[in-house]
Structure P
Amino acid sequence: MDSQTGKMLIFAGIAIALIGAVVYLAGDKLSWFGRLPGDLRIEKGNFRFYFPVTSLVLVSLLLNLLIFFVKRFLN
């Protein structure tokens, strides 16, 4: 392993800790997440199907931006 991999692991750990702190401290204010327009929810009788399409796209965009900025500032 080189030093670049070590830096990436440190930044990933910091990012995970920050996300955990936000969810812990502001969890009640994030109740809208998972109920965005475009999230599929089907409930019939005792059957429930839930697929958060829009929420997954939002998470993907945020992670891609985070990775972009980390790579940009590490080089």
Structure Q
Amino acid sequence: MAALVVSLDLGRRWTGWGFVIFVTSSLALIGWGFLDEDAEGIGAQNLILFVINCVGVWRYLLSRRDRRPSA
């Protein structure tokens, strides 16, 4: 669902909420990855994705600056 929302590029607010969904799923997979000793790789991978997704939340929901170039 998050990938669809981000890919549709419906505006800053919608894209930002897509990244919030990504952050939530990253947190769940980090928890699973480090609680299950056979899934440490998925936990480590999602630590990196968590940081990337937090940048997306910052950029599209929290930052007031519009980063799109003017035409």
At a computed 4.1 (distance in nm of label points 7 Å out along Cα→Cβ at positions 2 and 34), which of P, Q: P
From P, Q, which structure was distance in nm of label points 7 Å out along Cα→Cβ at positions 26 and 50 = 0.9 calculated on? Q
Work out the source of 22, 41, 25, 10, 2, 0 here, i.e. which of P, Q gives that when P(r) over Cα pairs in 10 Å bins from 0, in percent is computed. Q
Of the structures P, Q, report the one carrying the highest value of distance in nm of label points 7 Å out along Cα→Cβ at positions 10 and 42. P
Consider the structures P, Q: one of them gives 19 for relative contact order in percent (Cα under 8 Å, 6 or more apart) as calculated from the coordinates. Say which. P
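Readers should treat all values here as calculations from the given coordinates under stated rules, not as data from a laboratory. No experiment lies behind these values; they were computed from the predicted model shown. Cβ atoms are built from the backbone, for glycine too; each structure is taken alone.
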